[in-house]
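The structures considered in this document are given below.
What follows draws every value from the coordinates through simple rules; no lab data is involved. The structure presented is a predicted model; accordingly, all values stated were derived computationally and were not measured. Cβ atoms are built from the backbone, for glycine too; each structure is taken alone.
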Structure P
Amino acid sequence: MSKRTYHSWTEEESARLYKFVLRCERNWAEVQRQFPQFSMLQLQNRFQIMRKQMQLKEQKNDEKVAEAVNNTETIQQLVNLFQQL
C-alpha cells in the first residue's frame, strides 16, 4: 500500500499553473510536462478548484455591486422624499 503525500500549493505555483493551462488551452499532457512533480489529476483538480474560487469571488463582487446600486436607489428615493417636504 502506497502512502499518500499531500502538497500545499504556493500562490506562485497556482498562478503559474492557471496561466499555463489557459495558454495551452487545457492540453493537460503539455501542462504536466511543465509540472512533472504533479500527476495530471492533481493538476486538473487544482485548476478546477482555482476556477471555482474565482467564480465565487466574481459572484460575491456582483452581489456587492447589486447591493450598492440598490442602496443608491434607496438613498435617491429618500432625497426625493425630503425635497418634497
Structure Q
Amino acid sequence: MCNCLNETLVEITERITDTLSSDADKSTLNVEYQNQFLRFDGKENNVMIGVSFDYYKIKKDTTRAKNKTKGNVNLAMSYCPFCGDKYP
C-alpha cells in the first residue's frame, strides 16, 4: 500500500509551519485530516471524502420551507487520490 496520505500530510505541515508568524508556538501545531476514522474491516485507508448537502423541504401547502435542511455523507476511497494505487 502507498504512503501518499501520510507523505502529503507531512508536506502540508511543513508548508503551514513555514507560513506561521514568529509569535506562534510551532511546537503546539497540530495538522490532521478532518474525516479520519478507525477501521474495523481490515482495510488501511483511514481518510474519507466528506460531502455536504442542503435543500429546502416542501411544506404540505406546496410552499417552500423557510429553513434549509442540511446533512453530510462520507465516502470511503477505494483508490489513493494521489497515486491511484488500489487500497487493500
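Please state which of the structures P, Q yields 29 when relative contact order in percent (Cα under 8 Å, 6 or more apart) is computed from it.
That value comes from structure Q.
If helix-only ellipticity at 222 nm (-39500 (n - 2.57) for each DSSP H run of 4 or more, over all residues; to 500) comes out at -6000 when worked out from the coordinates, which of P, Q was used?
The structure behind it is Q.
Given a computed value of 35, 23, 11 for semi-axes √(5λ) of the Cα gyration tensor in Å, which structure among P, Q does it belong to?
Only structure Q yields this read-out.
Given a value of 1.9 for distance in nm of label points 7 Å out along Cα→Cβ at positions 12 and 36, calculated from one of P, Q, which structure does it belong to?
P
If mean count of other Cβ atoms within 10 Å over residues 28-35 is computed to be 14.0, which of P, Q is the source?
Computed on structure P.
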